[in-house]
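Since every read-out is calculated from the coordinates, none of them should be taken as a lab result. Fair warning: this is a prediction, and the values are worked out from it, not measured in the lab. Cβ atoms are built from the backbone, for glycine too; each structure is taken alone.
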Structure P
Amino acid sequence: MSEAPVGDDQYGEDPTINRLQDRVAQLLGKEAALFVPSGTMANQVALQVLTRPGEEVVVGWESHIVWHEAGASGANAGVQFAVVGQGGTFTARDFESAVKARGHFVFPATSAVVIENTHNRGGGVIFPQTDAEAICAAAKARGISSYLDGARLFNVAAATNASLAELARPFDMASVALSKGLGCPVGSVVVGRKDDIAVALRARRRFGGGMRQAGILAAAGLYALDNNMGRLPEDHANARALAEKIADAKGAIIDMKTVQTNIVIFRTAPNAPNAATVVARAREQGVLVNAFAERTVRATTHLNVTREQCAKAGEILARIVAAG
């Protein structure tokens with residue numbers, strides 16, 4: 001990062017940013033790409049490109065774009081959401097049942113569909129590619145845009161052996177996060193058609209995301225693409241080991257079918273500690289987890305934790321839950 005060649009990215013003159021954008025566009029099989037500071041900005045920029053105020057966007061259950069962006073989609077893009085499916089996935093039939101036609105004097109027109117892959121609140125589950133392709137085809141037939149919130153798409157590729165380009169192919173626009181499994185300090189990348197990315201560039205500027213010598217950040221992304229993609233299966237195995245420890249605890253409720261990548265979500269029974277208590281007691285013992293709801297806890301594995309640490313964390317969490 002300290003040795004990265006830099007320029008003014010707002011004028012397209014930062015060579016390291018340009019290298020990263022070209023690299024990610026090629027990996028995802030799209031014409032152009034745009035570096036942004038965060039995954040939330042990536043999602044919000046995509047909505048600016050694909051929708052207009054007063055329209056509706058079809059999304060899956062408890063999607064990041066609805067739950068974890070501080071109401072940005074309503075405040076920025078002026079859109080509302082139609083939520084379909086369960087557990088983070090849905091089908092083309094679910095999508096079609098939610099579509100509202102343009103021109104109706106009462107209904108908000110459906111202008112886009114968003115798929116999150118992997119799905120955060122679903123426990124890192126992988127969205128079935130056959131369903132994604134069918135949904136995007138149904139959307140295209142109706143003149144509706146499609147967007148892939150692929151913050152953890154690298155994990156999908158690692159778990160399924162599908163290429164990033166294959167996973168992104170059905171979508172008009174997509175994004176990937178460099179600051180998730182790849183371990184970068186900052187950044188996501190939005191990809192799509194050249195004309196759409198030109199619009200996205202202006203949207204990024206409106207959100208305050210235009211940066212100057214941002215190549216120092218892009219250098220981390222390039223390093224991660226070269227060195228950290230191949231180790232993602234380690235995170236998946238560590239998450240499985242963590243989940244298995246928790247699953248053995250009395251008072252812990254976990255669906256092992258959802259432990260497909262690097263996220264573990266579990267719930268606590270009514271006679272067990274609630275999520276806030278689990279988080280606080282775990283922190284005292286050096287384990288950092290999040291409370292997602294009153295009795296829902298999330299843990300995530302990553303390149304800074306070892307298999308041994310994950311096993312120990314699982315034992316600590318299991319003891320906390322079982323202690324009541």
Structure Q
Amino acid sequence: MTYEASSILVATGSRPWLPDIPGLADSRPLNSTSAFELTRLPESMIVLGGRYIALEVAQMFARLGARVTLLQRSGRILPTEDADLTEALTGYLREEGLRIETSVRVREVKRESSRVVIHALVGDGDEEQEFSAEQILCATGRRANTENLGLEEAGVRLSGQGEVLVDEHLQTSRLGIFAAGDVIGEPAFVYTAAYEGRLAAANALSPELRQRDYLALPWVIFSDPQVAGVGLNELEASRAGIEVDVARLDLKNVPRALAARDTRGFIKLIRRKDSDELIGARILAPEGGEQIMEAALAIRHTIGVSDLASAFHPYLTQSEGIKLCAQTFGKDVAKLSCCSA
């Protein structure tokens with residue numbers, strides 16, 4: 001059957017991806033979908049990966065009672081984030097009993113009876129180590145669903161990983177064909193896919209094209225404590241050649257955290273050097289996701305750090321942490337009274 005249209009929107013999503021490791025596919029690995037279909041808790045699990053999904057699922061299974069080992073290829077979990085954040089989160093996860101190994105180069109995976117055995121090199125050495133568990137879960141990324149669609153034959157360019165390449169209007173290299181969601185790659189969130197779908201559909205039907213805008217895109221990793229961010233971190237600012245001032249406030253200085261008796265983590269605000277412009281924020285906190293929108297709106301609407309520091313924030317709320325961190329650019333908040341301006 002043939003269908004004709006003046007415009008086409010490709011929104012075929014993505015699927016879990018397995019790296020090309022000998023024996024991995026034959027070991028019957030779980031992914032972030034099939035793991036939730038298990039009817040029995042495995043006594044042990046190896047998780048390959050060290051980013052969003054890997055951390056969330058690994059901690060969940062550990063809290064359910066499985067012995068979890070997380071193997072990360074990079075030198076640390078969340079390798080695109082600043083070291084202070086990743087090191088703190090790693091410490092909290094290890095305190096819960098998760099085994100986290102970084103700089104892991106997996107050489108081979110084998111299914112031996114009721115267990116999976118992994119042979120890998122860890123760290124800078126060449127000595128092989130063995131890891132084994134009842135189940136293995138692969139959280140090493142996703143790949144766009146672009147096979148067998150005839151896209152390249154239609155003149156639509158794809159990336160080396162098979163993602164549809166689009167411009168700032170979400171139009172592909174073929175006039176009249178648009179794409180949105182996971183099929184175009186990062187950022188791969190539910191809410192960005194919805195945004196892109198609406199924008200692509202509007203552009204497909206309108207003579208005036210609007211550009212996508214991720215200036216103040218907030219995101220959350222639902223670990224415990226959560227990791228939330230918006231804008232640039234210190235590492236990204238440095239790579240972009242932007243000089244910054246940084247304010248960091250440990251949660252032990254936030255009254256709400258003290259009242260909740262959970263002071264794990266910190267709030268970090270990043271502003272352009274010698275200015276009032278907020279360009280990024282990172283929050284490591286039990287409910288960090290509930291705090292990040294204030295920073296996102298400040299970036300979006302150019303609300304200065306001094307405005308955050310002077311604005312009314314109800315005492316004993318999570319949002320007060322943003323105010324206190326903003327004040328940290330010029331004051332030692334540990335020496336202030338509870339309601340000091």
Structure R
Amino acid sequence: MSRKTFQLKRFPGNPVLTPRPNIEWEAKAVFNPAVILDKGIFKMLYRTYPKGLEFTGERGKRPGYRLKGNISYIGYAESKDGKKFIQRDTPLISPDKEFDKFGVEDPRVTKIGDTFYITYTAIDKPLWDKSQKPDVRIALATTKDFKTVIKHGVIGPPETSKAAALFPEKVNGGKIALALTISSDSENSHIAVRYYDSIQDLINPVPGSWEKFIKNSKDTALLGTYWWLQRGPELGAPPVKTSKGWLFIFSAESMSESWTIGAALSDLNEPHKLIARTPGYILQSVEPFERDGIVPNVTFPSGAVIVKDELYVYYGSADTVISLATCDLEELLDNLEQFKGR
């Protein structure tokens with residue numbers, strides 16, 4: 001039986017967000033956005049690079065540039081239609097704590113009750129200083145109005161990890177669930193799901209519980225990888241609930257320095273159990289704004305929103321600008337169902 005390929009459709013007006021050279025903290029780049037549709041307003045959180053970013057040469061074997069001063073901030077923008085966004089002039093989250101003073105990166109946002117839970121990657125030492133090894137960890141912040149933000153500190157495992165998001169509702173018999181990427185940016189990278197009894201257990205995990213979880217996480221991964229790949233999968237957008245399962249729009253594994261977008265479905269009650277995934281990508285770097293930039297050949301998804309019968313996927317392009325791609329939601333789900341049990 002032949003199987004249909006599926007591709008997202010790029011918004012003709014891309015990119016939907018570009019850096020503002022006159023704004024110090026986002027002068028060089030805006031990328032990897034989180035987007036949530038709340039009360040008819042598209043609310044976007046996005047990563048930035050500041051005016052002080054320096055290019056210190058080419059990476060060599062890898063495409064792109066060596067950077068100095070790449071200390072990220074998280075900005076905020078709003079839109080009524082999901083396509084034209086108005087940016088705020090001040091950052092929503094700044095690198096101002098010991099655990100994140102050298103970068104707040106790649107936000108994801110989930111609304112639970114009246115609170116927005118923002119997961120982000122916290123960097124505690126300069127990424128460009130080879131004499132120091134930075135901790136790259138998952139941190140949590142919350143807000144009710146996208147004006148006042150409370151930081152709760154590092155909530156992820158003690159090893160390098162990033163790209164995490166909470167599920168918007170309880171699963172697995174009333175549990176809070178966190179999807180995250182473990183051993184990110186490596187051949188061992190995989191996407192796992194951890195369950196908690198409460199938000200407080202998430203913020204203050206039992207000592208030693210992360211070590212126990214990680215020990216078995218590769219064997220029970222939602223999306224795993226193979227030893228011969230250069231990089232395993234990375235969590236993209238927060239999981240989206242559909243009639244056929246939790247929809248994951250993620251950064252697919254790769255044998256090269258290119259970032260493509262994949263899709264997967266997991267069980268509604270036990271979301272660590274995979275139902276199906278696309279065997280390849282549903283979007284790859286083709287357009288100039290995706291192929292040329294601070295890091296070439298990047299389409300990295302970190303926001304997905306259902307708008308009527310469509311899915312809006314927001315993604316960082318070449319780590320420089322933000323773009324939008326869309327599809328008919330049911331067509332995507334039907335396509336995924338072709339790959340059940342594979």
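Quick check: 10.5 is what I get for mean count of other Cβ atoms within 10 Å over residues 124-131, calculated from one of P, Q, R. Which structure matches? Before the final figure, lay out each step's value.
On the way: P: 19.5; Q: 10.5; R: 13.6.
Only one of P, Q, R returns 10.5 for mean count of other Cβ atoms within 10 Å over residues 124-131, namely Q.
Determine which structure produced the value -0.37, -0.61, -1.11, -1.26 for log10 I(q)/I(0) by the Debye sum over Cα atoms at q = 0.07, 0.09, 0.13, 0.15 Å⁻¹, calculated from the coordinates; the candidates are P, Q, R. Working shown, then result.
Details: P: -0.29, -0.48, -0.97, -1.21; Q: -0.37, -0.61, -1.11, -1.26; R: -0.25, -0.43, -0.96, -1.35.
Structure Q accounts for this read-out.
Across the set P, Q, R, volume of the Cα convex hull per residue in Å³, for residues 108-275 alone reaches its highest value in structure Q.
Quick check on the output: -12500 is helix-only ellipticity at 222 nm (-39500 (n - 2.57) for each DSSP H run of 4 or more, over all residues; to 500), derived from one of P, Q, R. Which one produced it? The structure behind it is P.
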